[in-house]
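Undergrad: Structures are listed in the sections that come next.
Each value in this text was obtained by applying a stated rule to the coordinates, not by laboratory testing. The structure presented is a predicted model; accordingly, all values stated were derived computationally and were not measured. Cβ atoms are built from the backbone, for glycine too; each structure is taken alone.
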Structure 1
Amino acid sequence: MAVSRRFQVVAAGFALGALAHATEASATLSGHGVRAYPLWRDGLFVGLDGLLAVIAVLRPRQLWLPMLLLVAQQTATHGREVVQIWRAERGIAWLSLVTMTFVVASTLVALHYRWSVRRQPAAHQSDAPAI
């Protein structure tokens with residue numbers, strides 16, 4: 001996968017995350033949603049996921065730090081849910097497992113790109129990946 005394709009996949013994943021949070025907030029506001037956490041959290045993640053999608057496409061070199069922070073936060077929430085459901089029911093929290101897998105993979109992509117830019121700056125003249 002070319003660098004540009006990897007970051008397009010990362011951006012698409014975050015765009016889907018923003019859409020999922022927006023849908024969840026909309027369902028709650030219309031009285032059809034069941035809240036496991038406060039409504040403001042969905043609004044926050046609509047903005048955060050949207051911003052990460054934009055950074056992945058326009059400034060992939062800067063993606064590594066927000067991704068490290070997101071991995072820590074997501075591990076505390078989705079990671080904890082995966083472990084709790086497994087321990088209590090021997091079940092799999094699929095949404096949390098998929099979310100964690102995507103966030104960790106995206107973080108590895110961002111770190112690899114940042115590391116390769118530092119080692120070979122001439123090979124990565126532009127911050128934005130070629131389309």
Structure 2
Amino acid sequence: MWFRLPVGTAGLSVELQQFEQEVVDAEGFGYFRAPDYLAPKILDLPGFAHVLKPEGTDLEDFPPGRSASPTDNAIADLATQLKATEIDRDSINDRLHQALGQIELLGAEITRLKELNSKLEEKKTTK
């Protein structure tokens with residue numbers, strides 16, 4: 001939705017979201033876009049008004065990439081965190097499998113060395 005700012009106001013904050021004027025008309029009024037769900041809070045402020053798309057702009061009604069509610073933002077943030085956690089988990093699993101492979105090789109080497117040691121001990125005792 002588009003809103004008109006009172007003259008002399010460059011922006012506002014609503015529910016921890018910052019909005020600044022994006023368009024200024026010939027009379028000096030600034031206009032900004034905000035999600036529909038914030039309209040009641042914005043329109044309760046003195047001097048603010050809902051408007052159709054201001055003249056002289058080709059900007060869409062609401063900025064792309066900004067979600068329509070705090071819940072949507074929270075979900076997007078959590079999805080990003082989940083993806084990062086999955087990448088970390090996969091990396092840790094890869095390192096774990098590499099370490100297990102090295103342990104197996106070291107175990108085989110220990111067994112080989114024990115056998116060699118036993119043979120050497122036998123030779124010592126037979127001399």
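Undergrad: From which structure (1, 2) was log10 I(q)/I(0) by the Debye sum over Cα atoms at q = 0.09, 0.15, 0.21 Å⁻¹ calculated, if the value obtained is -0.31, -0.76, -1.21?
TA: This value belongs to structure 1.
Undergrad: Can you rank 1, 2 by relative contact order in percent (Cα under 8 Å, 6 or more apart) and just name the one with the largest value?
TA: The structure with the largest value is 1.
Undergrad: Here's something else I'd like to know. Taking -24500 as the value of helix-only ellipticity at 222 nm (-39500 (n - 2.57) for each DSSP H run of 4 or more, over all residues; to 500) derived from one of the structures shown (1, 2), identify that structure.
TA: 1
Undergrad: Tell me which of 1, 2 gives 0.25 when you compute FRET efficiency 1/(1 + (r/R0)^6) of positions 6 and 30 (r between Cβ atoms, R0 = 30 Å, to 0.05).
TA: 1
Undergrad: By the measure distance in nm of label points 7 Å out along Cα→Cβ at positions 86 and 118, tell me the structure among 1, 2 with the highest figure.
TA: 2
Undergrad: Next up: Given a computed value of 4.7 for distance in nm of label points 7 Å out along Cα→Cβ at positions 70 and 102, which structure among 1, 2 does it belong to?
TA: 2
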